[in-house]
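Every number here is computed from the coordinates shown, using simple stated rules; none is lab data. Given the structure is predicted, the values throughout are model-derived calculations rather than measurements. Cβ atoms are built from the backbone, for glycine too; each structure is taken alone.
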Structure I
């Protein structure tokens, strides 16, 4: 089974570019700061959803019942990914924290919360790229 991680990597690249642009417009009163902060958060949300879909596809290779994988909620997808070695235990915990933060961004539109989310993104960017590489390596080897 081959997995295509190109879209996930593209969302990671978009996130990285938004973060780089944000550094150049770091004054909170600058409308460009808001623009790039919002772009970074939206890229985070999109890449997290994309990662979840890829993990769901990957887990189907370990399941005798692919429909059971479709029925999993996102957090259980992450836990199952840990059980099957797609994420290590500390990775599962970080991804659960990213997901919790993403759920909060959908309901909390405050500036402080958005700025808190920004503090997670450099580590998240590293994790999402690591996940893409790991998925690609594991599933290319099994193809």
Structure II
């Protein structure tokens, strides 16, 4: 039995701003953008990972959420307290420069971590935490 990741979900409050960020700043491709039962289903993904997609969904999507629940989720999203995603990159510093030059909200500049990676962090337009990580190489490699 082989289990692989197919989709993960990120809450966004403005699908157009999210598409612009994930497509134009991060370089992901838009795989679908369709309306369904009053919602908008948008998926993006890396051209190098055709079997893995990120679904950009409204906070607390679904018909059973109360207005109070929706408001609570919107507040948590605005504070950046919902999901986060870690992306792999082969050049953390270049990734940082590209995203920050495009106006990305910087949370952490590139730094070496004691657990063997160099990483940096941003928030997307909805406030979600995005980390970009590169494995550190042993000296002499």
Structure III
């Protein structure tokens, strides 16, 4: 991932490679995508907070997760707008909006609007499970 932006959590690519598994590195640092329906959180109903797997920043709450049946975990809003960063992505010949962790710049997935889901924001944050770590809460 070549990027001129700076982030509060900064590591060299060699340090990221040492900290992350090859699959995690490919998605988080190279903007890859895990195959649909293979992620550990796709169908999870556990209550808790989803954090960035790379740096631990809290990103999403389980109460904003919904079933979109797209093959990846879907959320209708981040924990707070300053927790994520939005970047225009035209890599596949279409306009999309990439979602990155605002703390470390790691790739999380994409956000889509206007798809008609019955959620408060009419947005679907389509996030790779491998980009997240769920910390369960009691409740």
*Given that distance in nm of label points 7 Å out along Cα→Cβ at positions 74 and 98, derived from a single structure, equals 2.3, which label among I, II, III identifies that structure?*
III
*asked:* Between I, II, III, which one scores greatest on mean count of other Cβ atoms within 10 Å over residues 34-41?
replied: I
*So helix-only ellipticity at 222 nm (-39500 (n - 2.57) for each DSSP H run of 4 or more, over all residues; to 500), computed for just one structure, reads -5500; which one of I, II, III is that?*
II
*Per relative contact order in percent (Cα under 8 Å, 6 or more apart), the highest-valued of structures I, II, III*: I
